[in-house]
Each structure stands twice: as structure tokens, then as C-alpha cells.
1. Taking -27500 as the value of helix-only ellipticity at 222 nm (-39500 (n - 2.57) for each DSSP H run of 4 or more, over all residues; to 500) derived from one of the structures shown (P, Q), identify that structure.
2. Using log10 I(q)/I(0) by the Debye sum over Cα atoms at q = 0.08, 0.09, 0.11, 0.15 Å⁻¹ as the calculated read-out, with -0.48, -0.58, -0.77, -1.19 as its value, let me know the right label among P, Q.
3. Assign the value 14.1, calculated as mean count of other Cβ atoms within 10 Å over residues 58-65, to the correct structure from P, Q.
4. Out of P, Q, which has the highest value for relative contact order in percent (Cα under 8 Å, 6 or more apart)?
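Every number in this text was worked out from the coordinates using simple rules, so none of it is lab data. It should be emphasised that the depicted structure is a prediction, and the values quoted were computed from it without experimental measurement. Cβ atoms are built from the backbone, for glycine too; each structure is taken alone.
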Structure P
Amino acid sequence: MYHPFSIIETIKSAWDVLKKNYISLIIYSIITLVLYQFISILTSLFYFTDNLYSKMVVVLFMMLVQSYLTLSFYKLILTLIHKEYYEFEFKDIVPTFKMALNFVSVALAFVILIGVVILINFFLRENTTLMFVLDKVEILSLAYLLIRSVFCLCFIVDDDSGPFEALVQSFRITKNNFFKLVAIILIVFLFIAILLLIINGVITLFISEESKSMAYVLKIAGIVWFAISFPTVQVMIMTTYKRLVYSHQDVDDDIAETN
């Protein structure tokens, strides 16, 4: 049976996952944030050289750390979605080294692509008429590629797919659903914007800009914003992925399994 992808059902599924597991997701979000900052500071303390190769090694190492933290969060969301079907342990949410390398490979591919675009713009910078059109085409093309490939990380975590295979799978499940995905992205951006306005309103309502504690309040507000927005966005990505995969299955699955 064909199951059409629905924006409303996707939002409902994401909300169901969030309301059941929000405390766990917030705690894990804060832990990953603190852990990343700690590793970043530790790396800077032991980083003495200033040559290009050393900088590249540090950048690649931090990308690897970031990939582990991001993929572990995705695995946690997947595990929480299906926790009613089986018991799980901490090791179940730890990604493999292969998964982390696949993540870095995809990230580097996009870095190279963006680098090529910047290089093209550099050589054509004197042609203002062409650049006026080319800028718009490049932005739209990159946005299109990002939207079509956004679920490759989900396939890396869920199916242990290689980088190229994951990109192909992401393009396959997003086929014919591009504008629905754009609508979901706009809804997520709207949520983040409203959240920022609410936090900013609370800060300005109770604390003046001249207050000495303003800097600390802004840091706390940033942590609060991250703790709310990051899990919400990641759950939205994962539930959208599950819904898209489900919509391409020609079987009578239990709808609960796609939450």
C-alpha cells in the first residue's frame, strides 16, 4: 500500500517523540555541547604549531568529534522512537568509526563543492552582469542540493550506508517531495525565530542592557535556546526521514513504527 508523505502527520510524529522524551534529549544536548567545548579547549591547549598541515589535522579531528556527537544524537533519537519495541543500552547509541568517517566524507565533499564555487566566483568577479545572475543560481542550486541530501546522515546511522550510497538514498526518498520539505524547513525556521523572540523578550523585560549580569544572562539564554531548538530540529529531521522512508514502502506497516 502506498503511504503518501504528509506534513501534518510528520509534525504530529515529531511532537509525539518530543513530548515523550524531551528531558532525555535536552540532557543529551547539553552533554554533547559541553563535551564538544571541552574537547575544543583541550585541543587548543595542546596545539602549539602554526603550520598548514597541523591546522588541517586539527580541523579534521574536530570534524570527526562533531560527527560522533551528531551521529550519536541521531542514533539516540532512533532508539527512543523504537524503545517500546526493544530494550537498549548506551552502546546502542554510539556510532561506529566507519559511520563517523562517512559523515566526514560527506562534509568534505560539500566543502570542496563550495570551494569550487568560490573559486569560480573569484575568476569571474570582474564580470558584474554574469556574477549578478550566477550568484542567484549558485545559492538556489546549493540550497536544492542541501535539501535533497539532508537525510544522508540518517541513512549512515540507520542503514550504515557509505557516503555516496547515503546521498543516493537521500535523493531517492526526497523525489517528488521537495516542496513539502521546503515547507517543513520554513516551519522549523519559524519556530526557531519565535523562540528567539520569546527569549529576547524575557531578557529585555526583566534585565536592562546596562546590567552587569547581562553577559551571563545572554550565555544562559543561549544555552536555553540551544537546549530547546537543537533537539526539536534533530527530531524533526529524523521523523521526516522515517516518514519519507515509510511513504516509499509498498507494505501495510504499523503506523506507530514511523513515529
Structure Q
Amino acid sequence: MRAKFPVLPAMNLGKNFWISLGVCLWLYFVISSIPAVWAAYVVSRATGVVAMSGVSGTLWNGSASLASVKVKGMDHSLGQLTWKLDLLSFFTLKPCAKITTSMDNQQFDGVACVKRGGFILKDASISLPAPLLQPFHPLQIDGQFMLNIAWWEMQQGQLQKLHAKASWAGAKIFNGGNWMTLGVLGSELTDDGQKGMDIHLFDVSSPAHLDILGHLLYPSGVTVKGGVTMPEAFFRENNAAAWLSMFATQQSSSDPANVAYSVDLTF
């Protein structure tokens, strides 16, 4: 008795299917053959702040032995950079690439997408030493920053969507006389739906208790409200009044063992 095998249905593939398949294959071979140095040139010219050297590979899958980004007129090294393009993303007109950078105590890993007039950064993690952010802070700082970005979208230089969490491990502030150790601090960053940003700063493992809400308004304006509480012994030992007085006002505390400050600022 002859065994019976199931009959596969006929594949009625139209002309459009074969055209689409041909375009995909053509696009793949084109992208895989374009030198990576072309991509580096385009990125450098388009952004004006990113520079790459020692570029090798292709537009599809390339690397740079050294990459840097310009912040406030100063070049900051990112170390070695690699990227891998997502071919399917080209059909959405939002080409995306998996990007990684690595050097001592400084890493980036995430997906970056370019769209007309803006960009999207998603599923990204950034780790860097706190002193690299010194140009944005009035006081000398130390420690390690970690930023996890679920989604960050910009359009025409304006914030569209943001959902991220940040932490500051080994947080230290130099108040002019001594270093004050704050342990681990955390924050949540979200868009306000009106092109502005909301920031919630709090303590994770710290001798100081922080609960501060910041709101960056669009197109301008900042409000900061909340409170800071710490043991009096820690407060006096570290001369905390030297930096707290810059942005907070001391309040009476129900617990004599603690010192309380309130924050209420508008710029």
C-alpha cells in the first residue's frame, strides 16, 4: 500500500510579491556593499557633533575604533563604536541601527532611529562617570551615572515622548570644603505631553531623604518643588548647609534628630 502524503496548496504569488522580493534583495546587496566610511561621513556632517576615526566595515555592519561627541564646544571620547542596521526599518522610512560604544567606565547600548526632522532612541542604556556631566552642574560631583531609556523621541528639536529612569551611584558633591557622600540617588524622567519634561528625584540608598519634582516647561521655564531631610549629625559633619542654601530653605522639623529643607524654585 502506497503511503499518502499531504498535498501542499499551490502558491499563487502575484507580480507585486516578486517585485517586492527583488527590491529587498537589491537593497540588501546595496547596503551590504556601501563602505562604512560613507556612513561615518554622513553622520558627522548631519549632526555636527559626532566624529569617528578608524572606520571599517560596511554601512550595514560597521565600526569605528574611536568616536567622540562635542558637548558645549568640548570633545568627549566615546571609545570604540559599532553599529548594525535593521534592514526592515528602511521600509518604514525610519532607519534604525543597533549601536554600542565602550571604554573605561563608559558604555552605551541601544537602538537609534532617524526620521524626517528628528530621531528616536529606544531600549538604550548609558553608563558614564559623573565628572563628564560637570559642565551642566554648578558644583563639583563624582560617582557613576546610569540612564535607561525605554523611549526618547525628538522632532524638530522638540521633545515628543520620553520614558526613562536614571540612577547616580556613589553620589558625591564637593561643597567647597569637603566631599559629601550621598549614596545612591534615583530619578524618573517623562514627557508632560506638551513638549516639556517632568523629573522626579528621590533617594534609593542614602543618608539623605529626597523627594523633589522638577518640571521643564516648553518653550522655557522651570519649576522645582519638594523636600530634603537628613540626620543632623550627617548635616553638620558634611557642612551640607554650604550647598543646600543654594537652592533650598531650612524648615522646622518635627524630629530634632533631623534637619529639613524645602525646595520651591521658579525660573
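1. Here the read-out was taken from P.
2. The read-out comes from structure Q.
3. For mean count of other Cβ atoms within 10 Å over residues 58-65, the value 14.1 is produced by structure P.
4. Ranking P, Q on relative contact order in percent (Cα under 8 Å, 6 or more apart), first place is P.
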